[in-house]
Structure P
Amino acid sequence: MMKSGEINYELEKNIEVISQLDSLVGEAVDNILVDPDKCWQPSDFLPDFGDPNIHEEIKLLQQRSEGIPDTILTSLVGNMITEEALPSYQTYFNLLEGINPERSLLSPSGWVRWSKSWTAEENRHGDLLNKYLYMTGRVDMKAVEQTIHRLLMNGFDPNTGGDPYQAIVYTSFQERATKVSHVNTGKLADIAGDPVLGRICKQIAGDEARHEKAYKSFMSAIFDIDPNGAILAFEKLMRKQIVMPAVLMGEGGSNPSLFTEFSAITQKVGIYTGWDYARIIEHLVDLWKIESLTGLNDVASKAQDYLVKLADRYMRLADRMKAPEEVKLAWLK
């Protein structure tokens, strides 16, 4: 077990490396994120209330959505609620050690610019899905709004202890997981006869893919500078497992099992499964070349051994995991 002095030294080292990446992160803001005047917006996909044919447009939207199975619609609602809790995620990111030492949202630093610009892009996702679901007429929006309210009230803790290394591993994983979830939902929407929802989900997934690319590049740079610290952070986070952002959506409410029920649906219909979790681990281990890293200290070498075997372990667990026979549906009329 590390002593407090060792922990402080490790964190100080991590903060120093994070500061070295500031220009790289600033370049990502300029080259990976999109200017608001050129970026898609929710109104691009929704009926225009200034259109004289608005009632017909809404009727067509509702007709298309009628074929979406309740399980898929419920999963879409859960994905939307997760996106709507964005204020908690931005707050978490700005509380990380070394990210915003000036404690100013007007700082010109690359990390602060990234936090704001990433949030601005992500904010469109919840807006679009929320409005789409409202227009379908199939969703109990008050129940949805209560869940969003509760999730924001409960907050968010990915259990990274303020360590920026673990946080960048987390976001690399989570952006990919969100991309997978939206891609799979879009495919199911197409099958159900709603190509507009299919395009919506794929457009959101495209954003998540760009954000995933950026976070993975940040972590790749950390591996280049500090391979021992990077691999230890990766191992620490994976031993704790990835905490999903919306895990507290039902905490303290009338249905504390709400997130578990939502997760069961995504597993049952194939939107996000145990196999996806395993494949994301495999992808990151391959991307960061964990197995071929050399010159590691003893502790980091043990972390390496653990990580290279981890995806296979989760794949075996996924193979044994049975989809639930029945699932509880929430948020629908």
Structure Q
Amino acid sequence: MIDSIAVRVPAKVNAQLAVGGRRPDGFHDLANVFLAVGLYDEITVTPADELRITVEGPDADQVPRDRTNLAARAAELLAARHGIEPRVHLHIAKDIPVAGGMAGGSADGAGALLACDALWNTGATREELLDICAELGSDVPFSLVGGAALGRGRGELLTPLTVGGTFHWVFAVADGGLSTPAVYGECDRLRAERGAGDTIDDVPAPEPSAALLDALRAGDATALAAALTAGPDGSSNDLQAAAVSLRPSLADTLRAGTTAGALASLVSGSGPTCAFLAKDAAGAEQVATALAASGTCRTARVAASPAAGATVVREDRRAPSA
């Protein structure tokens, strides 16, 4: 009998986040180029008398321990589909920055889903797991899949992408988070303020950058850097201007990384974490050291992409009783 299952799940960076106009339901269509990066949360699931959550790691006090946590919701959704009571202890060891635009909460949901599936031996298909992921949130399917993918719709409709090499990143972690809905709302406000409109009737449908996809396919960091800074606001992330508008100090962080030698800088997703592409591993360490000393961020983390998606890393079995 399985006594516990541990699953490791990566963070993500949005190499491109093209945002369409606001839909009648309030959401936005996306062309979202995801890359999984080597910063990980680990979710350990063990049988228990009731569903409960514990959390350890940096900023663990900011992670909800109730049923608003995506890990808890994942367990409940899978259990409901298979007629199981979700009596499990979910322990989350955090290393992905909390509320940093790197899909840490989504990673925990995907990790808990895979771990509970293995613990309960539900026999769920990959398609069923991805369907539950999409119900949990826009970024959760990619957290399960990992690697590199183009996300359409709200980001949950995935097409795998080919990556021809390893890309080296530095992530500057800010103090405090940014509300994703608030960043999208600010994006809409800035678009309307410019007079171009902010609805799906006003904003062209989002499309991935051919140059960016070519750079990923070739494994060419210099070409990727050019694509990362080629957007209408000087970034491949359409939410960057909104994030900087809400948190002006991010401009200083972006500038510090570029000054330190990064090939390109951008806000990661809805922020406030900033991502910097480096030429190689040594360059990433140099940029991280400079950022940590710059006073413009709380800490700087080095990671490479692409990384594998949610993966079972440990399975403990209870010895059979005599």
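Tabulated results
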{"quantity": "FRET efficiency 1/(1 + (r/R0)^6) of positions 58 and 290 (r between Cβ atoms, R0 = 41 Å, to 0.05) derived as 0.20 - corresponding label from P, Q", "calculated": "P"}
{"quantity": "For helix-only ellipticity at 222 nm (-39500 (n - 2.57) for each DSSP H run of 4 or more, over all residues; to 500) computed as -10000, the structure of P, Q it came from", "calculated": "Q"}
{"quantity": "Mean count of other Cβ atoms within 10 Å over residues 82-89 - highest-scoring structure of P, Q", "calculated": "P"}
{"quantity": "Structures P, Q, by mean count of other Cβ atoms within 10 Å over residues 194-201: label with the highest value", "calculated": "P"}
{"quantity": "Entry that produces 14.1 once mean count of other Cβ atoms within 10 Å over residues 98-105 is calculated, selected from P, Q", "calculated": "P"}
{"quantity": "Comparison of P, Q - label where FRET efficiency 1/(1 + (r/R0)^6) of positions 226 and 298 (r between Cβ atoms, R0 = 25 Å, to 0.05) is highest", "calculated": "P"}
{"quantity": "P(r) over Cα pairs in 20 Å bins from 0, in percent derived as 29, 57, 13, 0 - corresponding label from P, Q", "calculated": "P"}
{"quantity": "Relative contact order in percent (Cα under 8 Å, 6 or more apart) - structure with the largest value, from P, Q", "calculated": "Q"}
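The numbers here are math on the coordinates, done by the rules we state, and not lab data. Every value quoted in this text rests on a predicted model; they were computed, and no experiment measured them. Cβ atoms are built from the backbone, for glycine too; each structure is taken alone.
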